[in-house]
Structure 1
């Protein structure tokens, strides 16, 4: 059986990681490593469900590895590995393709959002990737999975697959149904140019995001140019939906200081955003610049980064292959 409190969490190696990635996932990983046995997966098989450049994907794997380590994830005490280096993920995904039901996939809202108006031209992988996600998790018999709001439905699918597998093969609870970890302090960081959209590297303007490798001058410039409104800081930021950009900056300040948004507003009530932005910029420099410098340093040593992934893949393969052999016996694939 799996050890108590094991986590599997994946991050797509998209490269050019930004503040949204940090507060949405990476910072949470850093905290979780203190309490759980952690497997952190660079989900490159998920990344190919949409159009991509092979060479860029390969480069992004090393950059994302550097970002994880620079942010404080200890590769000696955690398993950091590339998804495609463990073939058991794909094997178990096929078994689960034969366990899951088409109706379950048709209910996945993220596919509808990502496929857009012409679903017929979307890849099959984009439709079935929640099944691969279930294989990622259950392959390591993880007990807990950190998820954001947009992934809760996929974890429910994972739990449904685990239950159906156990029932279909009378497997006596072989798979545990993993519990979600939805941290209270996780922050959804929005674009600095449009507070209704998530911060994203796909947005055309680089001024819309704080990249983890931005230097101090660039961070200050982006915050100063960040969109707000002409009103002073007040309770209306939380009570109204008409000030999304103002709310976003308060939220970032809250995430950096660990204070509740209400407390931040109380402390700055009645003051102009020009003064607030100066303080926010300094907080970001203090938090992000050391990480950025370490990312740049680590990227200059690809041999070191590749060794981290090699060691992690070896450990992941040992766990995954042992579990896959048991699964194959249960379903008769021996």
Structure 2
């Protein structure tokens, strides 16, 4: 059986390698005519091949001079959730000199690594028919010297690839369905927590889901952290204090591929803003959050977790337009 991951991988890694002008024939072969892209705020829904080219790929090409795509993860598998089908997902960086505005973000004139999480539905002919993409524009603002929030909870850093360096089109690994089983079990138990300790059943310890040396790579505004204690201190405590009734897991896609798994919801979370968060006083507003999680597992434990959140859209719901504040 042919590897369905190969066609979208070749397409996505050819878009910016053929010179500065986008190749229309490449897009005809890579995207269905009625393709839909849901992209992080402020882009949102793009419908049809031309709108996707003009609304997503062309702005990146114009803003980041000589831009190239660099995948850190690229995996694929059958989707356990409706609408089903076969999907590929990636964590990547768009690398270039930030010489022109991008989606309203002012340029720096310097090198940037614009991180993105991407989910693509792939049809039988190898073309992409649907996409969900979170571009970390808040981290781009940080790289450009225009970070709009008062503090960063963890360590802001370039997203690394997996420690095992085997996350792009993995082969010869564990059963991806078993990897996804582990991550789904963790997510089911993560929903409930102790409001005093912020701990959840089964997450750590000898029989826990997470390895003691887990690494959690978070988006702009949160940053990254090490071990469960770092995860609680540098992300979970602040998040659950601000959004104590949060309910997640409303996913449109869950896939496993070897030692890797990925899940995403658009939105995944619903919650009430009941506490101060990253400089924004509690609004008591009902909010939603678009989420992407990518996991590497080994020996029945989760080792690494890459997380993309659409924080510009979240802060818009809380009453702050971070782009206009530059």
Structure 3
């Protein structure tokens, strides 16, 4: 039998598959099909998910494992901050380590176990890197700009300004007085359909500044749509916040980032150049269910005979969320 995990970081939900435990690993085509099948809520597998996190042996000798991110639409993301926290917990428990590196498609990143957010709500801190503002790295094209930082783009929305950052996933960020889900949804769909500005699509985040080092962020995620939380989106948004709103930013303290799925913290250290800045994302790594399936059924995408065992960690996480909203 193969064990999958249903997990979440800030209610950004995933399945974890450890390929190193399979006799025959899934190829890229099978992984894409798995993502589309198991994540679709219509297939009634624990209400679906935003993606599949695939654990492989690392090629980098300094890392203890590799993470690949398969989105719900079968595409592959370069990174996922919320997902990396859950994979970090999985590898931490697998290898009995609390501070180590995890290999992603772009870089091997430092991760470490953090203080639990609450009773039975384990947390991890993960490095978000590399950072780029260059148009070619997102990529984007608009009026021959090399960078887009706090720019008016009336073709998107006439009354807002936008900042683009790759971490390495591409993000488009706008600070607003009040988030309009209608505007966010329309812009997100537009920029993730064939368009002249972001040919590979982009994650779109709107953010409200709610106080010193305090934000609320909502994201329309490339390959997913509206999501409860996007780890790299919140990370990129806090960097934009630190650069553009110095009067509201205290570098000595963590930034609290609220989202539809709960709350995370980031720690932003501004560098000599904005690309040399450092971002660490700190938040929950919750395992909600363990799923057993035969390897043959996994290859055949047959989930009719799976065995599911809840962990009860979600109850503790919801208690934590309730405490935030008191």
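Key figures for this structure:
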item: Top of 1, 2, 3 by volume of the Cα convex hull per residue in Å³, largest first; result: 1
item: Test item: semi-axes √(5λ) of the Cα gyration tensor in Å, for residues 35-130 alone calculated as 26, 15, 11, pick one of 1, 2, 3; result: 2
item: If mean count of other Cβ atoms within 10 Å over residues 235-242 is computed and equals 13.0, the structure in 1, 2, 3; result: 1
item: Among 1, 2, 3, which structure scores highest (criterion: distance in nm of label points 7 Å out along Cα→Cβ at positions 51 and 227); result: 2
item: Computed 31, 15, 12 for semi-axes √(5λ) of the Cα gyration tensor in Å, for residues 75-162 alone - originating structure among 1, 2, 3; result: 2
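Quick note: the coordinates plus some simple rules give every number you see, no bench work behind them. Just so you know, these numbers come straight off a predicted model, no measurement behind them. Cβ atoms are built from the backbone, for glycine too; each structure is taken alone.
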